[in-house]
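Each structure below appears as structure tokens.
Each reported figure results from applying straightforward, stated rules to the coordinates on display, with no laboratory input. These numbers come from a predicted model, not from an experiment. Cβ atoms are built from the backbone, for glycine too; each structure is taken alone.
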Structure I
Amino acid sequence: MEEQKIVLKRALIQVSGKLGKLLQRDLDRYGLSGVEYGILRNLGEEVLTLSELSQRLLRVNSNITALIDHLEQRGLVERVRDREDRRVIRVQLTGAGRALRSRVVPDHNHYVMEMLAPLSAAETASLIQLLGKLQTICDQGLERPD
């Protein structure tokens, strides 16, 4: 039984790597990394702080800052001061960012649905449930002090 769990760990790591490569290949059409896609997807019509984006994308603020700098240079996002607290900087999509988001999100979702089409509805539901349980186990492990 223990050996099965080691095999499971290897399988999860391998699938994660392969899935990441396939998803990145699709995003390459738009010149976006996976995290940049996540930023565009999360912003949508929202205006978020760097901290809020970091939390949603499970990244550190400094990493998000560099990515926002890059997306800002491309004209896809802009930094704006919070109306209520001028010390707070928020990020929002520009017109070009909204236009790109309106193309890339549905296209990427379609790609994912086609890629995972061989999974039945029951298999998909079971996998979602099992991965949710695994995520809870990981969250509990991360909450414990080192």
Structure II
Amino acid sequence: MYNFIQKFHSGWAYLALLLLVIAVANSLIGLFSKKEFTAKDRKIAIFALIGTHTQLLVGLILYFVSQRGFKLFEMGVGEVMKNADYRLTAVEHPLINIIAITLITIGWSKHKKLATSESKFKTFSIFYTLGLLLILSRIPWSMWF
């Protein structure tokens, strides 16, 4: 079961990142070209939101069943924090990605209250881009390739 969850988390990450990159690009294009916000733009943003939330859910499950997640703390917080690999998988990756997905969710929630297309695209551009940058900053690249 662990192997399936781990492979799913790694594989789904490609889709979640692709959806998020598309949503960021779409919001930036919409913002700078001053186009009208349409149902298509909303769907692109919601698919990115769903993709990242699914990744978070699977990641949280993996965090509690993996030997490289919560179980690392059995050796002590000091030992985990001294080791860069342990710190990345047990602390930095989950924490930063929770913050990133929270920002993406805030961006989604805020856009619903806005009236103009420019403000909607601007909100998505800011929050989704920040989320994407945070996610990219804490991917365990050495384990991913």
Checklist entry - mean count of other Cβ atoms within 10 Å over residues 14-21 computed as 10.4: which structure among I, II? => result I
Item to check | Test item: FRET efficiency 1/(1 + (r/R0)^6) of positions 30 and 62 (r between Cβ atoms, R0 = 30 Å, to 0.05) calculated as 0.75, pick one of I, II | outcome: I
Checklist entry - From which structure (I, II) was distance in nm of label points 7 Å out along Cα→Cβ at positions 46 and 70 calculated, if the value obtained is 3.2? => result II
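If helix-only ellipticity at 222 nm (-39500 (n - 2.57) for each DSSP H run of 4 or more, over all residues; to 500) comes out at -26000 when worked out from the coordinates, which of I, II was used? If you can, show how the numbers build up before the last one.
Values: I: -23000; II: -26000.
Computing helix-only ellipticity at 222 nm (-39500 (n - 2.57) for each DSSP H run of 4 or more, over all residues; to 500) on every structure in I, II gives -26000 only for II.
Which structure, out of I, II, was mean count of other Cβ atoms within 10 Å over residues 86-93 derived from, given a value of 18.5? Don't jump to the answer; show the numbers that get you there.
Numbers: I: 15.2; II: 18.5.
Source structure: II.
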Checklist outcome for this item: Comparing I, II on relative contact order in percent (Cα under 8 Å, 6 or more apart), the highest sits with II
Checklist entry - So distance in nm of label points 7 Å out along Cα→Cβ at positions 22 and 134, computed for just one structure, reads 1.4; which one of I, II is that? => result I
Next on the checklist: Quick check: 0.15 is what I get for FRET efficiency 1/(1 + (r/R0)^6) of positions 6 and 94 (r between Cβ atoms, R0 = 35 Å, to 0.05), calculated from one of I, II. Which structure matches?
Outcome noted: I
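Supply the structure label, taken from I, II, corresponding to distance in nm of label points 7 Å out along Cα→Cβ at positions 78 and 110 with the calculated value 3.0. Mind showing how you got there, number by number?
Numbers: I: 3.0; II: 4.2.
Label of the source structure: I.
Can you spot which of I, II the value -0.38, -0.76, -1.12, -1.38 was calculated from, given it is log10 I(q)/I(0) by the Debye sum over Cα atoms at q = 0.09, 0.13, 0.17, 0.22 Å⁻¹? Before the final figure, lay out each step's value.
Working: I: -0.38, -0.76, -1.12, -1.38; II: -0.32, -0.60, -0.88, -1.26.
The structure behind it is I.
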